[in-house]
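Dropping the structures in below, format is structure tokens.
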Structure 1
Amino acid sequence: MRFSIRFILLLCLFMVVSTSAKDLNWPTWRGPTSNGVAPEGNPPIEFSEDLNVRWKIAIPGKGLSTPVVWDDQIFITTAVSIDKPVDPEALKDKADPPAWMAGQAKSADKIQQFLIYSISRKTGKILWQKTVREELPHEGTHNDGSWASNSCVTDGEHLIAFFGSYGVYCFDMKGDLIWEKDLGELQTSNSFGAGSSPTLTENYVVINWDHEGDSFIVLLDKKTGETIWKKERDEGTSWSTPFVTEVNGKSQIIVSASGLSRGYDLKSGEVIWTLSGLTRNVIPSPVYENGIVTLMSGFRGNAMQAIQLDIAKGELQDSPALLWSNSEKITPYVPSPLLFQGKLYCLHGNSNKLSCVDAKTGEIHYSREALGEVKGVYASPVGVKDRIYVAGRNGVVAVVKPGPVFEVVANNTLEDSFDASPAIVGNDLILRGIENLYCISKE
């Protein structure tokens, strides 16, 4: 009996430690709960180039992936143009953006070096870097985009990096390659490039491959890269990252999309529910709290939908599982929403206009309030303690008080432009700019 009690106590302690480890890190691009929230932490409210910057380092190339963090390691990806001879046949075969997109998308004319960095959170020192491929991209990317926009994901043992057409890679924390996998050529709408990040859950990696060819969702074994299942999807290009949660004792994958958003059974890949109604070019990822998942999009229209997952089955358009929906002009195009303390915070389009919505009822507390000096936003907002951070494309980071009443607490200016979403670990705010990586901290 004494042995059994001791075993149970040890098991409980292990479960607490495991849960705490995830909560105390930023293992995915939207944090430990995938809602954009850090359960613990207290980063500075005010900062500048001369205030509360622990370190700042230049990052070569262009990568828009959000930093993910585990203990002392920050992981980011980047793509660097290198001067290597280009095969003339490869130039002939590559897909250029449509002529009418000349102002928004660019062609691939140089070989790209695809890299992964591990950087010390304490010092900013590069712990290791790996070049996973050197290749001329088969198609272009958005002028504001990159060939390294997908964020990594980690569980503290495995690091999964995804470069779309240029492979999926699994490393250990020391930078040793465990496996790699090529899923084919992603053919994105208007050559806008890849953006959906991988999702790591239990022993699996989930990757959504929505493009202009044969779309699919695939489940890989995280230890080997072996395909567990692969399901076709009747969808065009989307950039939303899959979300996984437990529903009625079973893990469910939720994927937003322009045609049909779907819930999949994790183990079998079978579709549990579907829902139409989002707009074109779906980018924002689902957010979840207290049994309710919220989907939204904001290109050529606006849509927001809240689903009660425990009763969601079949087509949900006329189902009580669809708790509420609205088409108010408050939803984001590129940024994902923040779900924080029961409220949804979302930017209108890619603007500096913030709205606050009750996640349970859909009530709008405030709508399209301007974030002071912030101009243009691609990064998703993040929340911790009693504050929300919104990073702007002009280098200004607004700090907002959460709650039903809008209040900007601070506007902080740094000498960079922020398209990647912030990460929060403990008292550190990690900001990835176009040129630099910052660690903002009082410590």
Structure 2
Amino acid sequence: MSGLALILREKGYEVRGSDTMDSANVRMLRERGIEVCLGADTDAVRSAELVVYTAAVSENDPELRAAREAGIPVIGRAELLGRISSDFGQVAAICGTHGKTTTTSMTAQIMVECGMDPSVHIGGVLDAIGGGVRLGHSDIFLTEACEYRRSFMSLEPDHIVILNIDEDHLDYYRDIGEIEEAFGDFLRKLPDDGWALGYGEDPRIMRQLEKLPCDYETFGISGICDYHMNNIVEDELGYVSFDMCYHGDAFGRVELSVPGAFNALNALAALALCHHMGAYMDLAVSAASSFTGARRRFEKTGELNGAELFHDYGHNPAEMRNAVYIARRRCKGKLWVVVQPHTYSRVKTLFDGYLTCTQGADVTLVTDIFAARETDPEDIDSGMIVEAMKKRGVNAIHTPGFEDAAKLIREGASEGDLVITMGCGDIYKLNGMLSEKTEEE
């Protein structure tokens, strides 16, 4: 939402907004001259010509009700994104259950450094473009495309990258079959002269690609994929280097500055899209190698008692497992993992995944569930997760509030340890609390 607000402001619209609490995004918008109130402001809504809302807003929201009662047009965030993208000649959308923000960020940095001058919309903060959005002067619009509530169906893409199809958002989708169908429906929005790129070692993706009337190509580790890797090396900290190849011909050596084999696949996908859209590949490979990550994606936030502090946005068990793997490779002492489970529905539908995704940690702290857009159903809580984790051999402790977790970490973390907080709620605030303690000391 903050990114869309900035795009509209840059296009000359007067933009105002509201949020439930203060945050870095709220402060950033205010610094850019956009008025943001905390709490409902129905008077401000009644003077608007268009009201845009996010899926986190309920139908009973007072501002939403006020807009509808006043007859003001109301649209969802996804529809606005689609309208904005329709102004561009080439819309490139990156989708998948995991890795959208990182891959879109990588692609943005490559395109900018290759002089392609794209307009960009990502769901995170990328220092290389000065935030989460960029308005360029070419006809390229690069965006990540979210599958939640089929919001990506508001886009009219010319190029689609599909990274993976996995279980998530089962509060909306019936099962993995329906999730696959949704991605397939999005792919089929491509025009006859469109182009798709998919992970060629995912059978779900291949089933959907093979149904397309337009051209498609694949990326992956195996040489059977159009874009693939040769001479793959992973160092002791989890950083990967590889030769990027297209139909067997190498474009150059990619030496990643972000860890994890999954990030090697993200980089390969980003490079493949840029190659298809005409990037000069020597520059592209260099740009991919210099990418250091988007904010809140395995981001180092400080230190405490000689222990490194990290935060990762991962909130699906598969994403958290990847973050723990990277942390384990880097950690020289005890690995502390703090999990903030996100939404009651996700915890219930992916419960078994939560129980094992932190097995690589020495200590797992689990805070109370971050409700987000949901209300407490009173049939699931973090204590239940912890008890089930213990039965799987995980050293898990229920720390309901951030102060509970901070107390244990301050008392126990020492030189060589690594602390990583994980979640897409407000768990990042714990990192600030721990860093503040360091400053006091």
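Since every read-out is calculated from the coordinates, none of them should be taken as a lab result. Owing to the predicted nature of the structure, the values given are computational and were not obtained by experimental measurement. Cβ atoms are built from the backbone, for glycine too; each structure is taken alone.
Worth a mention:
- Top of 1, 2 by relative contact order in percent (Cα under 8 Å, 6 or more apart), largest first: 1
- Which entry (1, 2) yields the derived value 1.9 for distance in nm of label points 7 Å out along Cα→Cβ at positions 206 and 294: 1
- Distance in nm of label points 7 Å out along Cα→Cβ at positions 46 and 310 derived as 5.2 - corresponding label from 1, 2: 2
- Answer label among 1, 2 for the case where Cα Rg over 2.2 N^0.38 Å, calculated from the coordinates, equals 0.94: 1
- Comparing distance in nm of label points 7 Å out along Cα→Cβ at positions 150 and 318 across structures 1, 2, the highest figure is found for 1.
- Among 1, 2, structure where helix-only ellipticity at 222 nm (-39500 (n - 2.57) for each DSSP H run of 4 or more, over all residues; to 500) as derived comes to -10500: 2
- FRET efficiency 1/(1 + (r/R0)^6) of positions 110 and 262 (r between Cβ atoms, R0 = 25 Å, to 0.05) - structure with the largest value, from 1, 2: 2
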